[in-house]
Structures are given as structure tokens and as C-alpha cells.
Structure P
Amino acid sequence: MSELRIRPAARAIVLDPDDRILLVRFEFPGGRTLWATPGGGIEAGESAEDAIRRELAEETGLTVVDVGPVVWTRLHIVPFIGGQWDGQHEQYHLVRTPGFIPAPRHTWEQLNAEYVFELRWWALAELGTAEGTFAPRRLAELVRDLVDNGPPLLAIDAGV
């Protein structure tokens with residue numbers, strides 16, 4: 001068997017002063033909907049921090065970003081991008097920012113082509129009671145721990 005083709009990716013845990021988290025709603029072929037943090041693949045020659053800055057500008061319009069530490073990691077094995085990749089290894093960086101109204105740099109047509117269909121701030125209480133699928137699955141628990149205890153000394157495996 002050949003080695004898995006794993007795409008390196010960076011994601012941003014964007015928290016405002018009220019500890020709301022900014023999430024992206026993805027709608028994938030086959031009717032699968034998923035809420036996740038903004039971010040995406042790290043391009044050749046790009047650092048994780050640069051990828052986060054680029055992705056945040058494209059997806060949310062946020063351009064002034066102080067990228068914090070890696071607080072979570074996640075390996076997700078699922079074929080995607082037309083079978084080009086077998087999975088993705090994600091680094092989740094903490095990004096603290098004032099609240100803002102998302103205004104993506106990309107058009108909605110461009111975002112929809114990347115399966116992005118909505119941006120929304122979520123209060124911690126909402127995450128714990130919301131129906132739907134989140135990535136990582138235990139997002140509410142992870143965000144609560146991050147808010148209550150601050151960034152961990154070593155990145156936590158966020159699981160699937």
C-alpha cells in the first residue's frame with residue numbers, strides 16, 4: 001500500500017473579547033454540512049502563520065492578525081479535493097481579535113466553490129447546545145477549556 005497523501009493545513013481559532021468563536025459553514029457534496037474554524041491548506045513555501053493570514057483575509061476579511069500559538073492539532077483522514085488528498089493534518093492557532101462583521105475578500109461564488117456558505121460568531125453556550133456537526137467534533141469542550149484555562153503548554157490532539 002502506498003503512503004497516505006496528507007495535506008498540511010492551518011486553522012484559526014478566532015475569539016473576540018466576549019469569547020465568541022468565528023466559524024465557517026461548509027456544505028460538501030452529498031449533503032454533508034459542517035461548522036469549522038477558518039483556515040485551509042498551507043501552500044508551498046508558505047508558513048502556517050502566513051496561511052492563516054491569507055485564509056482569514058479570503059474567508060472573513062480580517063487582515064490585521066496577531067497569530068498566536070498552536071493550541072490544537074488534528075489529523076483527519078478523508079479523501080477530498082477530487083481525490084488529490086487522503087487527509088489533512090491541521091494546526092490550530094489562537095487568534096484574538098476585536099469583534100467584527102465578516103466581509104470576505106473572496107466573492108461568495110469563490111467561497112462557494114471551496115464549499116464555504118456562511119460565516120457566523122458563536123457564543124460558548126450556543127456551541128454546547130447546538131445541533132449539527134462541528135470539526136473537531138468536541139469543539140465546544142475544547143473552546144471552553146481554552147477560554148477557562150488559556151493556551152496549553154503543548155498542543156492538544158483535538159481528535160476528529
Structure Q
Amino acid sequence: MISTQEELILETLKKLDIPYIRVTHPPIYTVTEAKEYGNFEADGCKNLFFYDKIADKHYLLVMLEDKKAHSNTIRKQVKATRLIFGSEEKLMQLLGVTPGSVSPFGIVNDLKKEVVLLIDKDLPKSERVCFHPNINTATLVLDYGDFEKFIKWSGNEYRFIDVTKE
């Protein structure tokens with residue numbers, strides 16, 4: 001059964017003429033669990049929701065699964081005073097998702113364009129990427145170019161940042 005959140009993503013991708021492969025599975029909360037489930041034939045991504053209290057700004061970091069999100073490194077690149085993980089309430093309010101289902105597709109719910117997407121500068125090197133369609137019982141696999149098409153369509157601010165492997 002397709003949830004309302006997933007249906008919104010699938011309809012948006014159809015409207016944008018973005019092809020994808022949909023894989024259903026038991027709830028997956030981490031990239032490690034996804035690897036245990038199977039091979040999606042795409043680069044897996046971690047998606048982390050951050051908040052800068054001083055600037056009252058939210059960020060969604062989309063990075064390759066083998067990278068480490070060092071908040072100080074990220075903070076310096078976005079010129080934030082201090083980055084912390086965003087609250088579950090704001091995650092639901094801004095992106096319409098719960099922890100474990102965080103995905104860049106959540107920006108369809110960010111009508112005021114309050115969330116800034118931070119994209120790992122190495123992600124464009126990926127041929128295919130995969131993300132939950134705002135629910136963790138499915139994964140969508142799509143070409144990186146189509147993912148970028150979706151990001152540009154959203155109207156949210158985005159920028160590429162350097163995320164390290166160490």
C-alpha cells in the first residue's frame with residue numbers, strides 16, 4: 001500500500017518526467033540496514049537534518065553513505081555559528097517526515113522554502129542514487145541527473161559542500 005507521502009513523491013516525479021525504480025522492503029532506518037536488505041544498484045546516501053539556532057536556519061545534508069558528517073566542517077562551510085540536529089517536530093513541520101524516513105524528497109512539503117539543501121560535492125559523480133520516498137518501507141532509485149532536476153524544480157536553496165570520509 002502506498003502512503004499519502006509516497007504518493008505525493010511519485011506524482012511529482014511523474015509530473016517532472018523522472019523515471020525511477022521503486023523497491024519495497026521492511027522498514028529500513030539506516031544505510032547499514034539497507035545494505036543488509038539488498039543491492040539497489042545505486043549509491044546509497046545519508047540524509048541528516050541540521051539546525052543553526054543563531055540564524056534560525058534548517059539544513060538537509062545529502063551525502064554519500066561512506067562519508068562522515070563532522071558538524072564543525074559543515075558549520076564552517078555554511079558559516080553557521082553552531083549546528084545541531086533539528087528536532088523531530090521541525091522535521092515533521094518542514095519536511096513532513098519522521099526520523100528514519102528523512103529524504104531530500106521531503107522538500108516537496110517545504111512550501112516556504114525554509115530548508116537549505118547541502119549536497120555532498122562528490123554526489124554528482126554517482127550514476128544513480130537512491131532515497132526513501134518519505135517513508136522507509138520503499139526506496140526509489142533514479143539517475144543522479146534526474147535527482148538534480150528534482151532539486152532545481154523544488155525552488156529550495158541548495159549548495160555543494162565538501163564532506164570528508166574520515
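No value in this document is a laboratory result; all are computed from the given coordinates. What you see is a predicted model; the values in this text were computed from it and never measured. Cβ atoms are built from the backbone, for glycine too; each structure is taken alone.
If Cα Rg over 2.2 N^0.38 Å, for residues 20-59 alone is computed to be 1.34, which of P, Q is the source? Answer by label: P. Of structures P, Q, the largest value of FRET efficiency 1/(1 + (r/R0)^6) of positions 108 and 148 (r between Cβ atoms, R0 = 35 Å, to 0.05) belongs to Q.
Each of P, Q could give mean count of other Cβ atoms within 10 Å over residues 12-19, but the derived value 18.1 comes from P. For the read-out distance in nm of label points 7 Å out along Cα→Cβ at positions 116 and 132, a value of 2.5 was computed from one structure; give its label from P, Q. Comparing all candidates, it corresponds to Q. Quick check: 2.4 is what I get for distance in nm of label points 7 Å out along Cα→Cβ at positions 4 and 52, calculated from one of P, Q. Which structure matches? Matching structure: P. Taking mean count of other Cβ atoms within 10 Å over residues 44-51 as the criterion, the largest value within structures P, Q is that of Q.
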